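**Q** Structures incoming, each one as structure tokens.
Each value in this text was obtained by applying a stated rule to the coordinates, not by laboratory testing. The structure presented is a predicted model; accordingly, all values stated were derived computationally and were not measured. Cβ atoms are built from the backbone, for glycine too; each structure is taken alone.
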Structure P
Amino acid sequence: MRLTVLGGCGAWPEPGSACSGFLVEHDGFRLVLDLGYATMPRLPGPVDAVFISHGHPDHCADLNPLLRARSMSEDQPPPLPVYALPGALDAVLALDRPGMLDDAYVLHDVVAGQPFTIGPFAATTRLLPHWRPNAGIRLAAGGRVLAYTGDCGPSPEVVALARDADLLVAEATHLTAVPPDVLGMLSSVPDAGRQAREAGARHLLLTHLWPGTDHAAAVAQAAAEFPGPIEVAVPGLVITPG
């Protein structure tokens, strides 16, 4: 299993960067987790499936250009399997005229907590606290486990999702304390570190940092809670879990 970061900015992309998006590969199968702003041009080639954690545009906006490219392509690739919670993608799929993208994708509704497969990956999801329904996902393949939270506040469900994972990709929007007006809906860097430790995860990748966050400071804050390897999601970073 191999993960390549397409982007890791929260809310909007910094210059030269992109919002949430991760390419996960195993046995030649290429799965994308989230397609936020500016991620689609960073895809290094065709993909086999897409999973979207929730319907906020910094996680799903670039599904539209990806499907447009498939719909308007002369070689007419097969419909792309897209996995998401019911209704999560209604807005982004309605951006074009009715029917324009219908042949470009097949939508699979994800039932939180119900196991399913995506190519070679055994997948399970958990609903994690956020303003919109958000599905964190756990992927297992080749004896390795990757967990990705999407956006969420701290929760025992995050710890359960990441239990003994080789890699936890964890939302860490705020460097220190989460402001009162978003408390419970977003996480801090210390939250991410603490939950990674409680879960027994082996490697922590901080993502969804607020634009302008000092990455070295973020790693230091997380290291006060988590004893294992810590990195910040930046475009082009490649991690082989385990």
Structure Q
Amino acid sequence: MVVIRKKLVTDSQANKVTYGKGNAKKFIVVHETDNTRSGADADAHARLQYNGNSRDASWHFTVDDKEAVQSFEHTWRCWAAGSTTGNNQGIQVEVCVNSDGNYRKAMQNAAELVAKLMRDEGIPISNIVQHNHFSGKNCPSQMRAGKVSWTQFITMIKATSGNTTQQKPSTDIDRYRVLTGTYATKQAAENVLDVLKHRFGWVAYIEQDGAKWRVKTGTFTGMTAAQGGANKIKTAKLAQVTNIVAE
């Protein structure tokens, strides 16, 4: 059962990276991120869009092996499909291919999300298409190479029946930051900072601690989110020690 979470881009930001509202919502267009780096999951790509994507690109949902994160309401005409028709009439779904994720599970989650979008918007399965359909680009590349074939993916969609859940808002509204342990050099801390900011899409800072350095994240709302951030840092082997502090 895929969890769907919203982290919606502000209207002011959306107007910079879309054709505005008025999406006809006739197609669901499936993409892959082509970002195989560790940690390049749905949360990271959603934060990238939320914080202001420097690329001329946008998409409605990012899906990984844990969740689907929505960045734009369906009415926005995102820049993703490579053609006027695809952008103006498509709901864009990006599937993560990060090396530390489970690709097949991500595809299963994507199938469950697509099935829900079909039901919600009245889109027929004949209008579930690859990015390649509109632009000729080799995308979704791993699916097109047969890692999970398009036929298998369509079968997953057909087999799905209501296997989605909307994440309930957290009742914990306290804010927390994650602090790494210390690094012997500022350069080591800057290397970690670069990953947190540009791969994970987080706000982060460097702090001096005596003769050493540590990295501090921006705020997370709720202890569960903060713990998820701390675990992500450890999983990516950016720090052996992390601490969560109340804001």
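**Q** Ranked by FRET efficiency 1/(1 + (r/R0)^6) of positions 67 and 203 (r between Cβ atoms, R0 = 35 Å, to 0.05), which of P, Q sits at the highest value?
**A** Top value of FRET efficiency 1/(1 + (r/R0)^6) of positions 67 and 203 (r between Cβ atoms, R0 = 35 Å, to 0.05), among P, Q, belongs to structure Q.
**Q** A value of -9500 was computed for helix-only ellipticity at 222 nm (-39500 (n - 2.57) for each DSSP H run of 4 or more, over all residues; to 500); which of P, Q is the source structure?
**A** So the calculation was done on Q.
**Q** Something else: Looking just at mean count of other Cβ atoms within 10 Å over residues 43-50, which of the labels P, Q belongs to the structure with the highest value?
**A** Between P, Q, the highest calculated value is found for Q.
**Q** Out of P, Q, which one gives 125 for volume of the Cα convex hull per residue in Å³ as computed from the coordinates?
**A** Working through the options, I get structure Q.
**Q** When Cα extents along the principal axes in Å, for residues 51-114 alone is calculated, the result is 38, 22, 19; to which of the structures P, Q does this value belong?
**A** Structure of origin is P.
**Q** Using distance in nm of label points 7 Å out along Cα→Cβ at positions 3 and 83 for the comparison, can you identify which of P, Q gives the largest number?
**A** Between P, Q, the highest calculated value is found for Q.
**Q** Using the calculated result 0.25 for FRET efficiency 1/(1 + (r/R0)^6) of positions 75 and 179 (r between Cβ atoms, R0 = 41 Å, to 0.05), pick out the matching structure from P, Q.
**A** Structure P accounts for this read-out.
**Q** In addition: Any idea which of P, Q comes out highest on distance in nm of label points 7 Å out along Cα→Cβ at positions 11 and 195?
**A** Q
**Q** Further question on the same structure: Out of P, Q, which one gives 19 for relative contact order in percent (Cα under 8 Å, 6 or more apart) as computed from the coordinates?
**A** Value 19 for relative contact order in percent (Cα under 8 Å, 6 or more apart) corresponds to P out of P, Q.
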